Structure I
Amino acid sequence: MIEFVFTIDYELYGNGEGSLKELVYEPAERLKACFEKWNARFVAFIEVAELEMIEANNTDQAINLVKNQIREFYWKGYELGLHLHPQWYNARYENGRWQLDYSEYNLCTLPPELIKKIVDRSIEYLRKILGLSDFTPSSFRAGNWLFQPTHTLAKVLVDHGVKVDSSVFKGGLQHQHKLDYRSALKNGYYWSFTDDVNVPDPQGTLIEFPIYAKMVPIWKLLTNKRIGLQRKVPTGTRTGKERLFRIIDFLRFCQSLKFDFCRMTLKELIHLLDKEIQQDQKDPKLFRPIIAIGHTKDLIDFETVESLLCYLRRKEVGVSTFRDVYRKMKILGEGADGRGIA
């Protein structure tokens with residue numbers, strides 16, 4: 001049985017450039033209208049650190065539009081996930097540009113007391129936006145997918161009531177930040193974990209629903225649509241050192257292709273899904289959550305989103321949130337490691 005989850009990272013560009021209205025509010029508003037037409041819902045991973053700092057420094061008047069939109073998401077049944085780029089919390093706004101604190105780029109490498117403080121602060125800001133003192137996000141996605149080393153952050157999230165992570169993309173590799181999700185390739189569609197997000201633990205306290213990804217020859221990532229979106233990214237987003245590390249990352253014949261509904265063409269998306277549906281028909285008892293990712297800043301092709309929703313409806317594939325999938329997994333009595341993806 002396939003359950004499809006759309007997730008959208010609700011954020012600006014990585015260096016803080018861009019307009020909240022153009023890169024966050026307006027694309028998310030159009031996506032919401034598209035989903036409501038199909039009576040479907042998505043998971044919005046709210047990058048709360050950047051929103052809090054933008055509000056505190058009064059740098060973008062669209063912050064109130066964004067906060068109202070987040071409240072509307074919640075009351076209309078969309079899932080609000082926690083998304084964190086911790087480099088924002090020590091950021092300074094100088095001469096019209098954000099200066100982010102890249103020494104705190106990977107939340108997992110920070111001291112335990114600081115990790116707890118940041119998670120506390122981020123959830124409190126979401127509660128303030130919603131006006132709900134007891135709100136707890138069910139799901140989490142790490143900034144730049146960095147959930148290694150895992151143990152301390154995983155424990156903090158569990159202590160705060162988070163049940164699900166969706167940071168892993170199988171086969172992922174980033175030399176600069178020591179991200180390595182290659183060993184997760186042998187895992188199933190989902191798994192519980194404790195100390196290492198790559199390693200299934202039947203007694204684990206968090207469930208990993210990885211972003212659906214396949215290993216493909218590198219040339220399959222060089223599509224016109226993907227290159228066009230990459231050209232939109234501000235040139236100052238990466239330093240020379242970061243660009244060098246990215247080149248090293250790409251010195252592999254096979255790369256991890258994430259199921260990105262903003263960057264992939266409809267043909268690419270359906271090609272991957274057709275294969276999953278064929279496998280599901282052979283073994284319908286296996287629970288298969290398929291997690292798609294997108295970013296508001298990349299969201300310009302709404303025709304593909306509409307067509308993908310139409311395809312899923314035609315194929316009778318359910319569109320869910322992590323709350324729905326987690327609940328269904330428990331009802332079905334599924335184990336902690338859904339096997340089936342190579």
Structure II
Amino acid sequence: MYSQHSIGVVIPAYNEEGLIEDTLTSIPSYVDKVYVVDDASTDGTAQKILSMNGAGRFVYLHHEENRGVGAAIATGYKKALQDGVDVVAVMAGDNQMDPRYLPHLLDPIVWKKADYTKGNRLVHTTLRKGMPAWRAFGNSLLTYLTKMSCGYYDMIDPQNGYTAISRQTLSRLDLDDIYPRYGYLNDMLAKMNVLGANIMDVIIPARYGKEKSKIRYGFYIMKVSWLLLKTFIWRLWMKYFVLNFHPLIIFYITGFFLALTGMISMVYAVWQKLVVPGSEFFIHGILSLMLFMIGMQFVLFGILFDIQNRQQTSAYHIIQRMK
């Protein structure tokens with residue numbers, strides 16, 4: 001128990017026989033349940049988990065085939081909901097998440113200041129000490145793309161998997177619909193935005209040791225970028241058209257259409273100038289540029305309305321929790 005709240009920790013594990021034991025032994029004593037999800041490991045991870053004696057705290061869950069880290073966490077979430085755990089955190093199986101900072105994630109939820117908390121390693125360079133440069137660049141790029149996709153514009157470091165969520169918020173998520181692999185964090189943020197959940201960044205330094213990242217960042221960034229585009233469209237459709245109409249969706253649609261038309265027109269003008277001798281470029285180019293700029297203004301107005309709507313929703317939910 002922690003501040004009169006039961007605490008669960010979900011640990012996804014795939015081929016972590018070298019680090020899973022250190023991870024499990026470091027879990028604080030106030031954690032009531034530890035849900036270790038073996039995602040069809042091919043090494044000795046399962047044996048290491050089963051050999052641990054956690055005085056009934058350790059719950060071993062197993063996937064017959066590898067389904068991805070998002071699916072493994074969803075499996076742990078489902079079991080935690082069945083057990084009625086009040087707050088559920090997620091820690092990696094490679095001992096990368098420092099358990100000393102777990103209370104920093106739990107406190108805002110226990111004190112009803114947030115529904116979901118997540119670590120933030122990017123707010124200052126000193127917190128990123130030990131983070132590979134390529135990983136830092138990838139995280140920074142995905143942060144800006146995710147801000148727009150999920151609607152949490154004040155959020156940083158969306159790829160940080162050190163998180164905690166309240167049972168009330170978790171029970172409202174369709175866990176079978178969570179993206180199953182890397183990218184599940186971005187997908188969950190968009191879904192929580194539609195639900196009106198309040199999230200909070202918690203400053204936690206990066207910790208890198210003997211673990212090796214399984215993410216191929218070049219491929220990962222391209223794949224998650226496509227996921228972010230889909231979740232952006234889904235979020236706008238659900239939040240501002242299906243559940244409650246807001247004119248910002250018109251600004252977004254009009255803006256993207258005009259900006260894309262301007263870009264295509266500019267490319268055509270350049271091509272025509274290079275291929276067709278004596279063709280007029282100046283007027284065509286200026287009109288294309290103006291079309292693109294007008295479109296971007298519409299998009300910026302859409303973002304502004306999106307931010308304002310998020311701030312109003314956040315303030316409302318904070319007041320409701322305090323009642």
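Computed values, structure above
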| quantity | calculated |
| --- | --- |
| Structure with the greatest value (metric mean count of other Cβ atoms within 10 Å over residues 159-166, set I, II) | II |
| Origin of the derived value -16500 (helix-only ellipticity at 222 nm (-39500 (n - 2.57) for each DSSP H run of 4 or more, over all residues; to 500); candidates I, II) | II |
| Given 0.10 for FRET efficiency 1/(1 + (r/R0)^6) of positions 23 and 199 (r between Cβ atoms, R0 = 25 Å, to 0.05), calculated: source structure among I, II | I |
| At a computed 17 (relative contact order in percent (Cα under 8 Å, 6 or more apart)), which of I, II | II |
| Per FRET efficiency 1/(1 + (r/R0)^6) of positions 111 and 143 (r between Cβ atoms, R0 = 25 Å, to 0.05), the highest-valued of structures I, II | I |
| Kirkwood radius over Cα pairs in Å derived as 20.4 - corresponding label from I, II | I |
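A short reminder: the numbers here are calculations on the coordinates, not readings from a lab. Please read all numbers here as calculations on a predicted model, not as lab measurements. Cβ atoms are built from the backbone, for glycine too; each structure is taken alone.
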